[in-house]
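None of the figures in this text is laboratory data; all of them are computed from the coordinates on show. These numbers were taken from a predicted model, which means no experiment stands behind them. Cβ atoms are built from the backbone, for glycine too; each structure is taken alone.
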Structure P
Amino acid sequence: MIQCWLIPYPTVSLDSLAKTLEHKECKISTHSPFELEDINFTTLSPNECPDIIFIDGGGEVSHSRRMCRHLRDNGYKGFLLLASQDSTTQGRVKALKAGADDLCTKPYSSQSIREKFLEYMELEKQNQSAKKYSFDDLMLDTKEGVLHGKGGKHVKLTQIENKLMKTFLKQSQKLCSKEWITAEVWKIHFDTKTNFLSVSISGLRKKIRKISSKPYIHTVRGKGYKLDVDP
């Protein structure tokens, strides 16, 4: 059973959305932003921690982003979906930098949110048989989101870093364009002149360096990136 929390700000009602989202494999509950202020998600058991959180900050886009950042800072590792009136590339980048996994543009329909939830649930089913990828001196556990090195060294990856690493491994030794990576990982198309992708890859590289001396991800200037692994 997947748990979903709906977080509406005072000017927002998500009652009709809650009814639409009810599903035999999905438990829906609504919480005020104030309830989440003091929750430390690292102390919650798997049964207590929601798998999905949907935030609608009303007319103030900054409310949703601020709450998203607060949840990540307090240890929330699940799927964060934000409602936003800002559909620009800059707005999308800001939401993702705040820690969102996906966002929907307002006004949205209850059915469109339901489809995103069902898509997430299907991905979770696939993750139950998630693969472990071994390459050179590293091993990626996509289910746990952990990259293992030699001597018991390991680093915990964020959801985005896990997706990036898995995406590169599927295309190892092949050039991956920025446009292709952003569409594959985030399912949306960014203006590749923004630095969001490079910042995300920089963070992944730093974690790899903690457990390996080999620089796996190479920049191909003006074209994209390539993962260099031994055949």
Structure Q
Amino acid sequence: MPRRGPRSYSGARSRGREAPREGAGALIIELRDVWFTYPGSREPALRGVSIAIRSGEAVLVQGPNGSGKTTLLKIIALLYRPSRGSVLVDGEEYWGRDPSTRLRIRRRVVYVHEKPILLRRSVLENVLLGLRIRGVEDAEERALRVLRELGIEELAKRSWRELSAGQAQLVSIARALAVEPEILLLDEPLAHLDRDRRAVLVEVLRRLKRSGVGIVIASHWPRSEVVDLGLDKVFEMSGGALMPG
């Protein structure tokens, strides 16, 4: 069944959608003592990680390359199953649920890779992908709106081959925003952006947070680069362990 029209990140909302109320339908993903080891590896990538992510919160996870940030985001995104520990969604174990329920929950969470993964098509076709999978009405209108919010609407008809690294990163983020996730996970989103593009992205994310979306950013960039987002929690990762920042 088609979904309703798009949310505007400048403050207005789609028809029939109310602003989320605290404690009313907010998505909560909680990791309890999570360990994760990649196949063939002897060393855990995550070591006893516990963290709760809620709709409407902005969380920054800092740490050097190889510290476990990407693995953590993929566990939160419900893409990787822990080797040990629990992943609770709204208080219930996620991996104990049936496959159709897991898929329905997983579509409420979107993970954006550090290295953009784009279709070999136009920018607009890339942003439309998730919308078409979900059967969204007015998909093209929504896709163009998100591109406009990020300041890259002029790229809509451009081929993926013609994009710079920073443009490709923004297209990947636009594709995620278009499907209106309840929790958005961004892996090194600032890596390929110049100062002006970073400021635009942080402003879009700030408005998104105010609309009730949970945002988790994994980055080795200084906290000052995203301070305007209004961070609720900051963590440091080192050797697969997560500590308050």
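Of the structures labelled P, Q, which one yields 2.0 when distance in nm of label points 7 Å out along Cα→Cβ at positions 56 and 80 is computed from its coordinates?
Working: P: 2.0; Q: 3.0.
This value belongs to structure P.
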Ranked by mean count of other Cβ atoms within 10 Å over residues 48-55, the structure on top of P, Q with the greatest value is P
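Comparing relative contact order in percent (Cα under 8 Å, 6 or more apart) across structures P, Q, which is largest?
Working: P: 14; Q: 30.
Biggest value here belongs to Q.
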Value -8500, calculated as helix-only ellipticity at 222 nm (-39500 (n - 2.57) for each DSSP H run of 4 or more, over all residues; to 500) from one of P, Q, is from structure Q
Note: Rg/Rh (Cα atoms, Kirkwood Rh) at 0.98, derived from one of structures P, Q, originates from structure P
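Looking at structures P, Q, which one was P(r) over Cα pairs in 10 Å bins from 0, in percent, for residues 112-215 alone calculated from, given that it came out as 16, 52, 30, 2? Each step should come with its number before you reach the end.
Working: P: 13, 43, 34, 9, 1; Q: 16, 52, 30, 2.
Structure of origin is Q.
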